[in-house]
1. Quick one: mean count of other Cβ atoms within 10 Å over residues 54-61 came out at 18.2 when computed from one of P, Q, so which one is it?
2. Going by distance in nm of label points 7 Å out along Cα→Cβ at positions 206 and 302, which of structures P, Q comes out largest?
3. Work out which structure the value 0.10 belongs to, where FRET efficiency 1/(1 + (r/R0)^6) of positions 190 and 334 (r between Cβ atoms, R0 = 25 Å, to 0.05) was derived from one of P, Q.
4. Comparing P, Q, where is FRET efficiency 1/(1 + (r/R0)^6) of positions 110 and 278 (r between Cβ atoms, R0 = 41 Å, to 0.05) highest?
5. To which of P, Q does the computed value -7000 (helix-only ellipticity at 222 nm (-39500 (n - 2.57) for each DSSP H run of 4 or more, over all residues; to 500)) belong?
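Here, each number is a calculation from the coordinates, and none is a lab measurement. Keep in mind that what you see is a predicted model, and the values were worked out from it rather than measured. Cβ atoms are built from the backbone, for glycine too; each structure is taken alone.
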Structure P
Amino acid sequence: MNKKIKACIIGASGYTGAELIRILYNHENVEISALAADRNAGNEMADIYQHLRNKNLPRVVKLNEIDMENIDVVFCCLPHGTTQEVISKLPVHVKVIDLSADFRLYDAGLYEKWYGHPHQAQELQKEVVYGLCEINFEQIKKARVIACPGCYPTSASLPLVPLLEKKAILAEDIIIDAKSGVTGAGRSEKVANLFCEVNEGVKAYGVCNHRHMPEIEQTLSIASGSDVEVSFTPQLIPMSRGILSTIYVKLAKDVTVSDIRKILQNKYKNAPFVDVLPEGQFPSTRDVYSTNSCVIGIANGRTPDRAIIVSVIDNLCKGASGQAVQNMNIMFGLPETAGLEGLPVFP
């Protein structure tokens, strides 16, 4: 591709916006052409994040100051409940990748139930593709608007979808115990996220009512061909990035743990960002720190009919901005790995 893709980031001052800048800055096919963040309009990105000093980035402006006629793709990193109206007003030539939850749920009634207000762009919702790249690759290629999956749903769905599609596990009694770093809560000022509130402790939150639960169930139900309900408990742990999901499943009749490992290895043998580990090996969040990878380990349960799956991702990268860039690459016919091939940061 000779002509660079002109990208705009709306909500550039948040963690996912900063992560997009980190990835796109060295993407040889992309030019960061516009940055919008209304509360920080008029500032340089270096005024918000010192690590972005001297990077020759556009000044942050208000959204209405951007000429969208010169933009090819918009990454929308606004808070949930704010993006439906914004995206519905964008020109139709612009491809859109929304990192909020505003277009992830197909059912407008379900969206209203979980997010507390009516869906503001139901007509647009009909053309939105759920951007779980390894699962919906063909639909993403033809899409104009992408709903980028949430971080917890990404870590849970990548191992579970192929197993449900193959009927290798039962669709009931799926338990997802997921732990996330603090950046998953965003950059807004919250007492619960202060250092002294988080450090040296682990706490469950959103128990049985986290908004990612219906998103997970929607994806798994499509894969299963029947309604799936999960037990999902997210927990906050004192680190900046990363998600580790421990998933407990029941095996279908005559299916072994070795069988489900082979199903996942076959499904993802050509997927550059999903790695299924050999028997006896299990991943750490350190293995994927600052990358777009998902690493999966599988073990026998306490009884022969059960299995335990461990799935790790970086919540800001594969769980948000990295997957958003992966979606962009697919939409524009670029190699999936473009701009995303960096090694994990270790130690």
Structure Q
Amino acid sequence: MKILFVLEHYYPYIGGAEQLFTQLTRTLVQNGHPVTVVTTRYNRSLPAREVLNGVRIFRVRCFNRYLFTLLSLPRILQQACDCSLIHTTTYNAALPAWLASQLLRKPIVVTFHEVWGKLWWQLPFIKWWQKNGYYLYERLVLLLPFHRYIAVSHYTKSGLEQAGIPSGRIATIYNGLDYASFQAHRHIPPPVFTYTYFGRLGISKGLDLLLPAAQQFCSKQPESRLQLILPLKPKPVFKQVQRLIRQLKLENHIVLLHDLPRQQLYETLSRSSCVVIPSYSEGFCFAAAEAAALQVPIISSQKGALKEVVNDRYLPITPLNATALCEALVKAANGQWQELPRKRFPLERTVERHLELYRCVLTDID
């Protein structure tokens, strides 16, 4: 089975979706399935072509990921000719991948991380015309007839069903973690209360709530520290975060870290008092699953799929605003944690479920 992945971002880009597909493609190759990835060359220092962990990668030079929708089709068509199946994901990769599948009569599956719908109008850091554009593009992708849809949580499956996708064409496959990579780390809270946010600079991640909450909490616990582990891109969002930090005069309260290697990231998280996830929505949330795997307590909005993923020690942010987040931080500093049963999301099961779906699709086509 030869699989072509069409993805707007891929390793070394930082994000939950990128982590999913990096792990999935590498494991598929290890299981004897040839894998090719067509993605963006978002950084000029990245090679246009390379083989990484057995995965053939072709990067399309784009000014931004939105141009990938327009510029990637020739490369996708070239690589799709001899593939068994195309696997793509939302958002910008979905349309050119679907067009290639129609032109070459190839089966195609799409991974939906979440369906935002009207949530687009509630999110910060973007202009009104961008919100409308993103909403309309999401609706377009939902109208494209893919052979199968993969939802990364029951929350995402529910969103797809509400958007009109038949339940029988949706497979719920949780993202998977390689739990062996966490074994070398043990949670050792620091003497100074240190709460950590890590992950991509997404507009739904609640950084606009976290920073005002940090200002309130800093006045109550001036010796505490907020650790932000952020990528430097997208630049517009990073600049807005920097501006907000200056406006709130949090420079001395915040430690900024960037692009940590995976094991260094886990070591840093293990030395945190807790992880904060104030997201407006999550389709799965690797940050929550990883923090729980490291047994680091979590302060969570419990929005979207976070109710499915957050486990062990946690505190909810209710309602979702800066004041409630500050109150949760005060409880965390005093050790007033709630507890949920532990959960695991093994990578092996995720890969197994994907292979089952691919075989099902190919059988249906035959």
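1. Details: P: 14.4; Q: 18.2.
Corresponding structure: Q.
2. Working: P: 2.8; Q: 1.1.
That would be structure P.
3. Values: P: 0.10; Q: 0.95.
Clearly, the read-out refers to P.
4. Numbers: P: 0.55; Q: 0.90.
Answer by largest value of FRET efficiency 1/(1 + (r/R0)^6) of positions 110 and 278 (r between Cβ atoms, R0 = 41 Å, to 0.05): Q.
5. Details: P: -7000; Q: -12000.
Traced to structure P.
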